[in-house]
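These are the structures in question, set out in turn.
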Structure P
Amino acid sequence: MFAVVRTGGKQLRVAPGESVRVEKLAGEIGETVEFGEVLLVGGDGEARIGTPLVKGATVVGTITDQARGPKLTIFKMKRRTGYRRKAGHRQPYTEVRVDRIEG
């Protein structure tokens, strides 16, 4: 069984037992989190496609990590003018282990 959920402005395909990285969610390690915006549920038989959401379907998971991604370097330069800017960025994320798909 699998589902497609929408969180953090992105769509993810998830299945029970797998870990996924999503945009940062509020919560501590070990807390449960529910994804209510389920767009598709499939697996055994016919896939259920939402219009836009599947009614009564939720994905339940456990937060396993709160961390930051790799450092990205942003470098801007305009030639012959002496204009140079350098900045860095690390995007925070939450790692969630999917426990079950309900509905």
Structure Q
Amino acid sequence: MTVFALAQIAIHDRQRYDRYVAAFMPVLIKYRGRLLAADESPQVVEGAWPYQKVILMAFDTREDFEAWSTSPEYREISRDREAATDGVVLLVDGIRAPR
């Protein structure tokens, strides 16, 4: 079943974050992830939102997500993201289509 990773972040070190972004896509693609959205100006429709960027990714399975997120390649580049941002990442199960 498809899983979605939803990250909501505030960036406090643009240079380090941009270095992470520059290395991100090849690693995501290698592990069969798909970037669905990345927006630094999302419209807040309801409530207060303390972040400045939202990122939505999809993986065919939870195992694909875990292979990507724990891979040596991602762990290496994620050091810059972790140092440059504050935020949350949610892993959300997709909905099975009715039969």
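Where does the value 52 come from, among P, Q, when relative contact order in percent (Cα under 8 Å, 6 or more apart) is the thing being computed? The value was obtained from structure Q. When distance in nm of label points 7 Å out along Cα→Cβ at positions 38 and 70 is computed for each of P, Q, the one that comes out at 3.4 is P. Can you tell which of P, Q yields 130 when volume of the Cα convex hull per residue in Å³ is derived from it? Only one of P, Q returns 130 for volume of the Cα convex hull per residue in Å³, namely P. Have a look at P, Q and say which one yields 1.5 for distance in nm of label points 7 Å out along Cα→Cβ at positions 6 and 54, as calculated. Source structure for this number: P. -12000 is what came out when helix-only ellipticity at 222 nm (-39500 (n - 2.57) for each DSSP H run of 4 or more, over all residues; to 500) was calculated for one structure; which of P, Q is it? The correct label is Q.
For which of P, Q does distance in nm of label points 7 Å out along Cα→Cβ at positions 46 and 86, calculated from the coordinates, equal 2.7? This value belongs to structure Q.
Just so you know, all these numbers are worked out from the coordinates, no wet-lab data involved. Not measured: the values here are computed from a predicted model. Cβ atoms are built from the backbone, for glycine too; each structure is taken alone.
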